[in-house]
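Readers should treat all values here as calculations from the given coordinates under stated rules, not as data from a laboratory. The structure displayed is predicted, hence computed values, not measured ones. Cβ atoms are built from the backbone, for glycine too; each structure is taken alone.
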Structure P
Amino acid sequence: MHAIEIAKTPGSLCEKDVPDLYLQVALHRGFSQQMDTANPAFAKAIDTEPDKSGFHATLVYLYWGCLARENGQYPLAAEKLNIALKMAKTLPPEKRGTLLADTMFMAGTVKEHLGSATEGKSLRLASVSEIEIQKKLHSKLGPDFFHRL
């Protein structure tokens, strides 16, 4: 957290990295099963993100949803993945990489867990079509959680 304070100093060359630094803190805490402190770090990553509807903000919501799922917080996971899904759909195909496909797949698994098997399966199948679009674009953009590119 000290690195974030240094990066936030006016005139800092690292000021643009603040949202990603908060994301890294959130990821570390989430993977350490500390969602009570990861959730505020994810929120700070979004709050400090200058492009609230861009690739990085969408990535934050995707990771937030994934780690909420991993930590058994399925309603929170569904909420964050639904936000990521809406945001990823607005990004042009050549600029979204696998954000949409990965979000569809993860949102599908969460929906299945929460009892919406048909909707979950539909989302997971749609993720395959999105991967095909990205392959045709020769995309190198990730996150590519499932190594499908």
Structure Q
Amino acid sequence: MKKVPKKVWAAILVLSLVLIGVLSLSPARSRVSLYLERGSIEQAVQRYFACEMNRDFENLYNCLAPSSVYRQSHSYQDFLADVENSPVKVLEYTVVGIYNLRANHDSQTYPGIDKFVQAEVEVILYYTDTNQKAHCNQCFTFIKEGGMWLKG
């Protein structure tokens, strides 16, 4: 077996230190973290919209983060009263982008939340009362809470 020259080891060490330095910078770390979390975030967005489109209200309510303002102030019965008779229906959706993954740096204000992320979604809505469709581009906040991604 050939002995590896000291210069090669030195180059490997320098490159490793540079890589560690780059990954420790917030934007690079955020991109890597988003890459690693992307699949579970997309699943949460898809689960939320599947429940919305199928009018699966029990699971839709469970897709909302327990710490969300809405869920904190509305019981499941309140939620049902809001959604059961709503003339607004989601016909289609397309996830446009997932970005701005960030850690919760204010655990005093947002206890129990690990991370936040933005999900940009194109949505086609149908209004049953007016028989009209609307195309919307909306940005939703999703929250990682208790190890799960949920709608904020």
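When P(r) over Cα pairs in 5 Å bins from 0, in percent is computed for each of P, Q, which one produces 2, 11, 19, 20, 19, 15, 9, 4, 2, 0, 0? Only one of P, Q returns 2, 11, 19, 20, 19, 15, 9, 4, 2, 0, 0 for P(r) over Cα pairs in 5 Å bins from 0, in percent, namely P. If you line up P, Q by mean count of other Cβ atoms within 10 Å over residues 53-60, the top spot, with the largest value, goes to P. Using the calculated result 15.8 for mean count of other Cβ atoms within 10 Å over residues 45-52, pick out the matching structure from P, Q. Going through each structure in turn, the value belongs to P.
If you line up P, Q by distance in nm of label points 7 Å out along Cα→Cβ at positions 109 and 125, the top spot, with the largest value, goes to Q.
Out of P, Q, which one gives 3.7 for distance in nm of label points 7 Å out along Cα→Cβ at positions 29 and 117 as computed from the coordinates?
Computing distance in nm of label points 7 Å out along Cα→Cβ at positions 29 and 117 on every structure in P, Q gives 3.7 only for P.
When relative contact order in percent (Cα under 8 Å, 6 or more apart) is calculated for each of P, Q, the greatest value falls to Q. Looking at mean count of other Cβ atoms within 10 Å over residues 37-44 for structures P, Q, the greatest value goes to P. Set P, Q, criterion mean count of other Cβ atoms within 10 Å over residues 77-84: the highest-scoring structure is P. Of structures P, Q, which gives -22500 when helix-only ellipticity at 222 nm (-39500 (n - 2.57) for each DSSP H run of 4 or more, over all residues; to 500) is computed from the coordinates? Comparing all candidates, it corresponds to P.
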